[in-house]
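Right after this note come the structures.
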Structure I
């Protein structure tokens, strides 16, 4: 079978479907955590020893998540095989293999979270890999598109600076996703019950006396269980990460909108990125204000995935479409 770097409608459509289904999988995973259904099915890979248990209560969310994961796994297998056989670009073929390996590892991590009763490190790795895998499917969908394949690189005077901004924004968003997963799987999502303050102060307590006062408030005012100092500081670290990510993304987006008024390939994802990061910040606050409403907290997870995927699109375009301008050799006189 002949390999080609030309546009293939079927391959691109399959990549788009895989990315869309992966986004649904992220939402399903968020629902499992938000509804506390992670151990609704205590065995793996079967569910109560069955392929299809009664879809009631938490089983609906947990087993539904497994069903969507199976579909995504099949789609990814076909996508990786298709790319390997038909695409001549080495990096695209390698990315397809990495995506396939990632979905296998993701399934194993999901099983381990059940078998070992939700250990925090494995659960955090599972959630982080889910976001990373979604970004891989987005990149594969982008790389197989007609626009990407038919676009000729052009020199851009500020390309070097722009790439730095996008890299910093991507790193900040990724670290925030890790902190968010750590917070969710440490039961620290409501460790702080007010926003933007922390029980009326700007910093969590450092010692036992302050913690005792906070737990008394939680029991009397909110009927919530006590928290530990690590839970408080994990939650607070996520808030600090949100500020860093917000600043990095807004700085990057404003830079692009200001410097490249005619570059649609950069302006569109930059504008979407700005909208998503503002929405993400609002959903984070609403998660606290609503006491971790299932709908709001799941939307928060899904918006984080969309934000990271958008930053990756911007990063790929900044490196692929806009190359650095060529510099004349040093010491050579101009003619």
Structure II
């Protein structure tokens, strides 16, 4: 999947849409008594319709600067990036928020988060030597590409027993260390519940045929659990796409819609809106549409996975491990899941009532 191209909606955009000042928009979003309740409501309704998300990282940064100006940074924490094109990782807004909030949380505890790239030229033994020489004992493992260079770190040359580490998500299976991840099962169940509450009776799920990670298994698990709770007449078989041939995938999507007649689609694939446009399917007139990660999609109805909380938790857990001097992996490692929140959007208007 590729990150979406539309830029983040800002207070300036809302101000221009309503013909108000940016200061008024900011006050209205906070329900300030200096703005009338009716104007606050109008501002908040427009912000939600436009897909505005508050810049929590900026707020966190301001708070951090105020509360920890005297904090002394005494060690570094490594953020490992084994993507084939390392800069592309943080082009995903979700992953960038992981970084920003892990960075702020680490610094508030006296650590500096520093990125280290693992590529085709990386000498793993040398990398480990650098960490030990610089007293870097903590490692955050953000989501990695299956086609990247992570397998180099599975080599025995890198001794994970000498480091405290935390994984974000399930893109890699090694080392066996604590994990912080979105609650994919819960998020999928929440999405189905919210979609049915809005009057959609046949919600179909479009997934990837090649189940490359357990994360996608959990998406499917959440969908099937949600379907069990619905009348059998509302159950829609999952559509699996290959993500290899857009034309064939679009044909499969068309055939599936004609055969099973869903009135809404839930998906994790950012390509679905374009496929529907090529099929002349009007959203939301013909079909409702929601996604499992609104942050990196043009679709703003669905689940906001709270990446700020995920990034923060990864650093909190790691600093706790460092403070307890707990190193290496363990078969009984802890998994912390962060529940997302539902976000309304114009691609899924309510049909209820």
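Can you spot which of I, II the value 18.8 was calculated from, given it is mean count of other Cβ atoms within 10 Å over residues 13-20?
I
From I, II, which structure was P(r) over Cα pairs in 5 Å bins from 0, in percent, for residues 165-268 alone = 2, 12, 21, 20, 18, 13, 8, 4, 2, 0 calculated on?
Here the read-out was taken from II.
Given a computed value of -24000 for helix-only ellipticity at 222 nm (-39500 (n - 2.57) for each DSSP H run of 4 or more, over all residues; to 500), which structure among I, II does it belong to?
I
Bear in mind these aren't lab numbers, they're just calculated from the coordinates by the rules spelled out. Just so you know, these numbers come straight off a predicted model, no measurement behind them. Cβ atoms are built from the backbone, for glycine too; each structure is taken alone.
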